[in-house]
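Alright, structures below, take your time with them.
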Structure I
Amino acid sequence: MCARNTDTKEEILRIGKHFIQYYGYNAFSYADIARELNIKNAAVHYHFRGKEDLLIALVDKNIENYQSLSKQLNHSKMSTLSKLGKFIEPYSILCEAESICIIGSIASDYKTLPESVKAKISLLVEMVLGMVEQTLSEGKKKGELQFFESARTQALLIMTNLAAGVQLARISGKKDYENIRKAVIRRLKK
């Protein structure tokens with residue numbers, strides 16, 4: 001049975017996120033969420049008028065999480081490798097859960113998404129890449145990291161390897177993701 005009304009919105013978000021990350025944006029309906037939570041379809045629409053609103057709420061949650069992480073890292077004295085570990089950790093958790101990141105899960109549906117959702121996703125992607133790029137630049141400047149590409153290109157390499165590694169692990173196994181994760185770190189160490 002679903003939690004009381006105050007928690008229904010959060011439960012819808014949780015199940016919606018699971019469905020998006022496990023099946024993809026276009027592969028489920030509100031009826032699926034309602035059935036999973038044992039509520040009426042109208043209850044889902046009460047909280048989120050359409051799937052566009054649900055996805056925007058999920059992307060907004062991710063943006064908030066990364067903003068919080070940014071503040072934490074900016075006030076931290078941890079090493080650059082430890083900071084990079086904070087970006088890698090969520091992918092490792094996703095791999096363990098046999099899930100994929102929200103960006104990776106909607107990438108194949110991107111062309112069919114409403115413009116408002118595309119704008120939010122672009123904001124999230126640029127935020128994450130910018131944070132990783134900044135961390136890499138700081139690490140190189142401090143002499144803690146080495147890489148030959150620009151910090152932007154290195155950030156792209158890291159994030160695409162992690163996202164693809166999590167997706168590939170669903171087929172080839174978690175060990176392959178772990179090998180990718182270790183290689184990403186190993187290549188940055190001085």
Structure II
Amino acid sequence: MSERLFTHLPGTSIEADLEKSDAEYILNSIFSTGGLVLSQVSQLTGAEPHDIQNWIKRGFCSSPVAKKYSRKQFCRIVIINTLREVMNIRDITTLLSYINGYLDDEKDDMIDDDVLYVYFVKALSFTTSFSDREVSCAVESATAGYKEPFAGGAERLRRVLKIMVYVYFSSVIKKRASIMMSSLGV
């Protein structure tokens with residue numbers, strides 16, 4: 001399934017062949033010289049600058065430092081923007097809070113958002129069908145090296161990742177259906 005879904009890093013405009021490279025490598029390249037300014041984050045994610053600023057104001061993401069967004073903040077924004085194609089913002093914040101507590105405070109996070117995003121991309125690339133068993137196996141494979149900070153942490157992470165994978169697939173299916181509808185010519 002990965003060859004049909006991935007021409008770009010999920011949730012971004014960054015062209016990527018995930019068969020040949022991985023999200024970790026791509027993120028390292030993007031952030032090798034430091035943080036990104038709002039216009040760069042907007043361009044790479046497709047999210048409007050006012051939406052990103054609103055998410056920060058509402059506490060869904062921590063504030064940039066010296067107007068520069070960190071790798072973690074960028075990944076949080078990518079995750080929110082990706083999930084909002086199918087989920088409402090309240091459900092997204094509930095989902096992320098389930099593993100990371102207060103969303104505007106990185107100190108209470110169970111997992112860094114950039115690590116969460118890398119696991120998400122790996123799980124997507126490992127998934128070959130929509131079956132619960134297949135998605136579960138993909139999430140297990142993607143999180144194989146995860147060290148839980150407390151008992152039950154790994155299971156929480158896996159639950160969240162499964163939901164994220166299904167939401168992503170839902171958005172792909174929704175886009176395909178929209179394209180098909182527009183081709184009806186009615």
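Taken together, the values in this text are just the output of simple stated rules run on the coordinates, not laboratory data. These figures come from a predicted structure and were not determined experimentally. Cβ atoms are built from the backbone, for glycine too; each structure is taken alone.
Remarks
- log10 I(q)/I(0) by the Debye sum over Cα atoms at q = 0.09 Å⁻¹ from the coordinates reads -0.38; which among I, II: I
- Origin of the value 5.1, where distance in nm of label points 7 Å out along Cα→Cβ at positions 46 and 150 was derived from one of I, II: I
- With distance in nm of label points 7 Å out along Cα→Cβ at positions 14 and 38 derived as 1.4, matching label from I, II: I
- When log10 I(q)/I(0) by the Debye sum over Cα atoms at q = 0.16, 0.18, 0.20, 0.24 Å⁻¹, for residues 86-173 alone is computed across structures I, II, the figure -0.61, -0.77, -0.94, -1.29 traces back to II.
- When distance in nm of label points 7 Å out along Cα→Cβ at positions 94 and 158 is computed for each of I, II, the largest belongs to: II
- Structure (I, II) behind the derived value -18000 of helix-only ellipticity at 222 nm (-39500 (n - 2.57) for each DSSP H run of 4 or more, over all residues; to 500): II
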